[in-house]
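Novice: What follows is a set of structures to go through.
Values quoted throughout were computed directly from the atomic coordinates according to the rules given, and no laboratory measurement underlies them. These numbers come from a predicted model, not from an experiment. Cβ atoms are built from the backbone, for glycine too; each structure is taken alone.
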Structure 1
Amino acid sequence: MKNTTRLSGCKRLCKTLTFKIALFVVVSPCLMTGCDGFTEVGLPASQLTAAAVFEDKATANAAMVEIYSKIRDNGLLTGSLSGLSSQLGLYADELALYGGEVNFYNNALLPSGSEVAELWNSSYNQIYAANAVVEGVENSVSLTTADRDQLKGEALFVRALLHFYLMNSFGAIPYVRTTDYEQNSVVKRLPENEVYALLKVDLEEAIALLPEDYVSAERVRPNKWTAEALLARVNLYAGAWDEASNAASAVLNQTGLYVWEADLDKIFLKESTTTIWQLMPRIPGDNTLEAATFSFVSGPPPLSALSNTLMEAFTADDQRKVHWTTAITDGTDVWYHASKYKAIANTGSAVEYPIVFRLAEQYLIRAEARAHQGDLIGAKEDLNKIRQTAGLADTEAITAAAIIEAVIAERRLELFTEFGHRFFDLKRTGKLEVVLSPQKAGWNVTDRNFPIPESELLLNPNLAPQNDGY
């Protein structure tokens, strides 16, 4: 899918999107009826208008799958060095920097910096593409109702997912729901409470449209419970404890789809029964970008390593340290890297896919929400399920406040290097300054939000004012 427009100041909108064969010849194209995996879709060498694309199931599916490939390779959720798993690990206290780009690690982001511009622009390009799918399938006269609902539900889920990460990274943001460049060129930023409301609208519609079962055995296309999992997180962040608990329970109750895995070495394999949604690698036999991003074979590390403060947070009997981190030594010093994903090279047949949502987070969401609601027994049961799998004794926390603190501590050890959970947890619980100020020279309260890219402010003055501190 080709989108040459920018969020703001776009002068060259193609009112009929152009789809070229080169963009659809991907290793994981659209899922066909009755197939477990993706099948390649070939298009004629001539260009197709948006209307034609969404009159055919194969090309409509390919348009949606192309969005997933963009998410995997660029922007907020890529597993490469530029994605949030790495950058927010450096920005918070998960990773220590030894080489490479320093701005995130030194909390020295600039409005003119390429890092924030790339995150902003790639995300809104992906949102634009999701909006094109929504509009395309709504106007289609040939797609079946089931296909139309599936594609629209997926696109609404993606739109909500990307806006969620944008808001938690940048603060107030525009919520873009159209491909109309005249509207998009003058959008305004919305306060976070309004963004949360729009996230819930999109996710509730996605939940109503998406099927309960996966259309792919590999769980690379979201189903109803994927959208429910994101809704649980959205409600947790918004402080809607009852809704967060209910949404997480809706996912956890699907025991026919999701089966708890006690073997830590199997949780990040592509066939894990605790995976809710994952992305497919680009090439057959390839695995995750995360493995190459975080791994190193000799010291000192060329780029980053797990921070001493994170490693010291693991107790001696925590099996996640044994199974999910790897020690590298030069004979004198020891460094650790994340090894949740272990396959770096092409393995002929892929063994690991990058997992975006998994079951453990839902237990931790429900534990925290239950503690806030006063259901301390239920909260401890959920928390202890995670601890027991890690080889730990049940929590000794008794009060609601202590259980919540224990949940946040457990999230740090369970979800490290997974899409910035640590930074977002510190931010939403008001602990960023308390935790990071002693560790990071020059940390300021205004560092809680990234700067709005300067180029976007120049193109669209409605995005002003700039975030405080920049």
Structure 2
Amino acid sequence: MNQDHQGPERQTCDVLVIGGGPAGSTVSPLLAAKGHRVVLLEKAHHPRFHIGESLLPANLPLLERLGVADEVRAIGQHKPGAEFVSPNHAHAQTFLFAEAWDKSMPSAYQVKRAEFDEILIRNAARQGVDVHEGCQARSVEFLPDRTVRVQATHDDGRTTVWDAKFLVDASGRDTFLASRFKIKERNPSHTSAAVYGHFGGARRNDGEAEGNITVFWFDHGWFWFIPLTGGATSVGMVTWPYHMKTRGGRSLQQFLMDNVATCAGLADRLKDAELLTPVEATGNFSYSARHNHGENYLMLGDAFTFIDPVFSSGVWLAMSGGELGAQTIHTCLREPGRARSALKRFDRQMRHGPKEFSWFIYRVTNPVMRDFFMGPSNIFRVKEALLSMLAGDIFGRTPIWRSLLVFKALYYGANLLQPRRAFAAWRRRRHNVRPAEEASLAQPS
């Protein structure tokens, strides 16, 4: 440490990580374990509230590798599957992860993100990461000697400058680097916003199915229903911007509850429930940066791309990217001759995950796709492959891709056989994703 009384404190490290969410708290301890000096900057103080509370089965082996599996199990609500409820079908459809192609990942957890994220960042500190909470990165310079200089301010007003060999942007939707590089682009194929809160006393499914996430489709999007420990249930509405504009002068709470009332299945689950937290909202507006790396930096998770959360993919994509990011950075720093190939591999995986999930996300409100989800068939092992995708098993060697191609072919074929229905769905989707001014998410004054 070098303290200059005329200027900011100056420090050096091998890797500087901006952001202490799942991505940053995954990449940092894995790098520290490889012998690198790692500093992590987190602008907030843990615990802090966050949505994205439903984990995927593919997360669990990574939690084991990080050494936090027991801690997460202790705070998690057991989740054996996912339930889908459609207003156009008389039955609910449950997908059990135990029926996926790979039977070794039969369940996951629902977690309160305040608790989950704190477990991860405390683990990073235990593993030797120099963690600074209440410290926000303000500026970045890429210097001629191929190092990176970041200036950050602490809650107490101090300023620190870090010089690092490598920078990781895990800043989430702050998109620290993408915003500064001006390479962040809205995704024209999917726009939405979310309104959400935690409820007590919500009616859950019985028995083993108590912990399942439920997705309720409704006319203007979909709702999530995520059972958590301690009797809390996370409920959120994901809807199109045009529908947010119908809010008028209603509070977020009233707007959410008015929409819940239009969804009979969810309204029944919440008829005896009470709000435990204020209702909040976020502009989703899916986006992606044009690139995710340079010779001495990486972008992870939402700092690179954000997609609709309907399949609970966010935490898994962030953490799996963090694990691969640690391998990539280690190669860049220790074997620079292999850096280019390592960065190319990183880029392929970072694009692969969002691409595979997005194909389904873009079509999940299509009536043909809804029929497929509500009446799944296992011809050519299509159902098992779909379950593997829902479980997050898309980066390993599970041979699901031929079956998913069959699924896509069946989907396109069903649309060709129902041209009027397909055209009506296409026209409605085009209406939904049309450019619109961002609706205000603030509470009315």
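Novice: If distance in nm of label points 7 Å out along Cα→Cβ at positions 142 and 350 computes to 1.2, which of 1, 2 did it come from?
Specialist: So the calculation was done on 2.
Novice: Turning to a different aspect of this structure: Tell me which of 1, 2 gives 22.5 when you compute mean count of other Cβ atoms within 10 Å over residues 70-77.
Specialist: 1
Novice: For Rg/Rh (Cα atoms, Kirkwood Rh), the calculated result is 0.95, so let me know which of 1, 2 that is.
Specialist: This value belongs to structure 1.
Novice: Figure out for me which of the structures 1, 2 the number 2.6 belongs to, where distance in nm of label points 7 Å out along Cα→Cβ at positions 118 and 278 was derived from the coordinates.
Specialist: Structure of origin is 1.
Novice: To test your reading of the models, identify which of 1, 2 gives 199 for volume of the Cα convex hull per residue in Å³, for residues 62-285 alone when calculated.
Specialist: Working through the options, I get structure 2.
Novice: Another question, then. Upon calculation of helix-only ellipticity at 222 nm (-39500 (n - 2.57) for each DSSP H run of 4 or more, over all residues; to 500) from the atomic coordinates, which of the structures 1, 2 produces -10500?
Specialist: Working through the options, I get structure 2.
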